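Take a look at the structures below.
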Structure 1
Amino acid sequence: MAMSFSANVRDVSIQGIGLFGEQAFAVGTSFVVKSGPNGIAPPIELTAHLRHATMLADGRWLLGCRFSRHLTIEDFERLG
């Protein structure tokens, strides 16, 4: 079952996303991407699977995730 939470985006590619989060999750955890900074949802449901979590010096976590599918141009336009 996928879960959702709020995080800040570090970087994004067609294959994955790097997030700054306030908590760690177990590797393999799945997240549903509901929207980007502009609040618009992707055209087709998008899931990200956690590949690694690294604690940063400021106490936040860098979460490296791989998407369930490659992003399209429309995904990038909607996610910002």
Structure 2
Amino acid sequence: MKTSYLTTEQITDMAEAALNTYEMTASWKTAGIAATEHAADEFGVKATSAQMATAMQGAKVGWSAISFVTKKAIAAEI
């Protein structure tokens, strides 16, 4: 499988796949594998390390947002 240019939307899709996997496994390593497999399965390409890093950063930002909102909601309940 060859590497290829991925659009921002495709990298965002990879990040979403990674985030969904992290929510289920609590493992960033497993989330990275899921993002790599997503690129291969959905786009037919082997993601480059830069594309993977961008997708993983997006997933981590998404997780930070989920954590922040959850903590804020819990604090509002108390």
Structure 3
Amino acid sequence: MPLTDRSFANGLVIAGSILVIVGLLGFAIPIFATQQTEDVAKIGDLHIQTTERTLHVIPPVLAGGVLAVGVILIGGGLYQKR
């Protein structure tokens, strides 16, 4: 089944909307942390574990770029629908 221009335009609008949301989240939450728990030692039923916390930083330029690409895709999709 070939893609029609309308379904392609709908795909662009949906992909652009997702990128806009991700870009806005990048601005709203620029730093987030993840945790990873690992077993350090195991003696019988005794488990010794450590939890490592890692901070991740989203650069504002990256969030702005994703937002801009999303807006461009939405505009392109809406333009093709006309």
- For the read-out Cα Rg over 2.2 N^0.38 Å, a value of 1.82 was computed from one structure; give its label from 1, 2, 3. 3
- Message: When helix-only ellipticity at 222 nm (-39500 (n - 2.57) for each DSSP H run of 4 or more, over all residues; to 500) is computed for each of 1, 2, 3, which one produces -19500?
- Response: 3
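No lab work stands behind these numbers, since they all come straight from the coordinates. All of these numbers come straight from a predicted model, not from anything done at the bench.
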